[in-house]
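K.L.:
Please go over the structures that come below.
Every number in this text was worked out from the coordinates using simple rules, so none of it is lab data. Please read these numbers as outputs of a predicted model, since none were measured by experiment. Cβ atoms are built from the backbone, for glycine too; each structure is taken alone.
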Structure I
Amino acid sequence: MAHCRIYTNQNLSEHQSVTLSDDVGHYLRQVMRSHEGDAITLFNGKGGEYQASISHLSKQSCNCHIETFNDVSRELSLPIHIVQCANKSEKIETVLQKGTELGAVSFQIANSQRSALKLTGLKLEKRLQRWQRIITEAAEQSERTRMPTLHWCNRLTDIQCVGQAFALHPHQAKPWSEARSTLTQASAITFAIGPEGGWSHDDLSILQPMGFQTLTFGSRIMRTETAAPALLAATQALLG
C-alpha cells in the first residue's frame, strides 16, 4: 500500500493526537483504502514532517497519533518567487502545480494590460480556494516541507519584488547566459511571467521602476505556462 503524506494547517508536535478534516478522512478511507493502525506522514508547511499512525478512521472522523518529528528540509537553498500574469485558469493551474513541485516559495497571480482572466468577489474567492488545493496536493506529492504562499494582485503595482527580479521578455533583454552568473549570489529571486501575447510596453514601464530587469531565456518563445517551470528547473540546476 502506498504511504500517505498529508498536509494539515494546524500546529503539530510529538506525542500529540490530531483530528484531520473530513476531506482528508474521505481521501484516506475511500481513495487510499487506509485502515486504523496504518502509518502516515503529516506536515504543516512550517518545516520538517511528522510520522504518525491512524488511531481512528470512520465516515464521521479521522484521528491520528503523532509519534516522531523528522527535521528534514527539501526546499531550494535560494528562495524563488513566481509572478504569473492572469491567464486562462487551466494555464495558471499548470504553473501552480509544476512550480510547487519544482520548489517555488510563493506565487503571485497578477492582472496586467493583456490579462485574459478577470476575477472579482465570490468568483475570485472560489478560484483562489481551488488554486490553493492544487498547491497543497502538489506539495504533498513532491514531499515539500514548506507550503508555498499564494496571492492575487489586482494591479502590477501590488506585486512584491523580492531579491533579484526578472521579467521574462524576448526583446532587448539580458540573455540567460549573462544573468545566471549572478543568480547564485542573490538572497532571493523573483521571476515575472507575462500573459499570452507577452508584456505590453505599459506593463514594462511599471515593472522596471519596481526593480525588474527584462530577461530572455533562449531563442524560442515559450507558452506562458511553460516559462516559470523552465526557469525554476534551470535555476535549480545552477544551484546544484
Structure II
Amino acid sequence: MIIVRRRKSLGQCFLEDRNILRFEASLAEPEGKTVLEIGPGDGRLTEAILEKNPARLYAVEKDRRFADLLRKKFKSVEIIEGDFLKAELPEAEIIIGNIPYYISSDIVFTLAKLDFHHAVLMVQKEFAEKMVAMPGEGNYGRLSVTSQLHFDISLRKTVSKRLFRPMPKVDSAVIVLYPKKVSTDPHDENIIRCLFSHKNKTVRNALKDSKLGDFNTGGFSGRRVKTLTKEECIEISRIIKNSKCLS
C-alpha cells in the first residue's frame, strides 16, 4: 500500500465519510457521461464516481505524487497532471471535485468560461453561503452577484469539519452549479467590484469613493449597494458605459 503525505500548502484535507462521497457522486449523475474531476487526491471520490459508470472520467491532479498513485490505482481514468487553473482541459458534461478552499473563487470563475452541463463541488460552508446570499442579507456581496450572474446555484448539504483528515478549521458544503448563458465583460466586473467595495454606501457614493466619478444612475443613485440585484448591477454598468460613450 502506497502512503502519500498530504501537503498543507495545497489545501489537502480529505473527506473520510464514504456516504457523503457517494452522495456527491449521485448528485453528479455521471452514468454514461463524460466527467472531469478536480483535485482527486488519493482517489476516494474517484472511486465513488466510477461506481456510477461514467462513459469517461478525467482527473486533474496538481500533486505529482498523487498523480502517480492515481495512474497505478485507476487504469480506466485519464489522469491530467497539472494545475486546473492552467491546464488544457478536455470537454466534459459534468465537473466534480472537493476543491482546495484557498482557490475556490478562481476555480468557480474558471468554470464560468467552460461549456458543461452542471458541476458538483465541495467548498467552504461560508463561501457557499455567500454564493447563494440574496440582496439585503449580511453576507451578500460581490461573490454573490458574480456567481449568480453565471450560475444557478443550490446548496445541497453542509458537511462537518470533523469528517475530514486532517481536520480543517471550518465546515464545508456541497453545491451544484448549472451554467447560465450570460456573459459579462471586464467593464461589468470592474463596476461590480467597485460597488461592493463600499456595499453599505449608496450607489452614487460607492462610485465616487472608487474614483470612478460622479455618475447619474437615475433611480439607483440613492440605493444602498447591498440592496441591488444582480440584474440591477448590470444595468448600472450599462448606464455608466453609455455615459462614458456620450461624454
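K.L.:
A value of 3.5 was computed for distance in nm of label points 7 Å out along Cα→Cβ at positions 133 and 221; which of I, II is the source structure?
P.N.:
Structure of origin is I.
K.L.:
So distance in nm of label points 7 Å out along Cα→Cβ at positions 149 and 181, computed for just one structure, reads 1.9; which one of I, II is that?
P.N.:
II
K.L.:
Let me ask another. For mean count of other Cβ atoms within 10 Å over residues 45-52, find whichever of I, II sits highest and give me its label.
P.N.:
II
K.L.:
Can you tell which of I, II yields 15 when relative contact order in percent (Cα under 8 Å, 6 or more apart) is derived from it?
P.N.:
Computing relative contact order in percent (Cα under 8 Å, 6 or more apart) on every structure in I, II gives 15 only for II.
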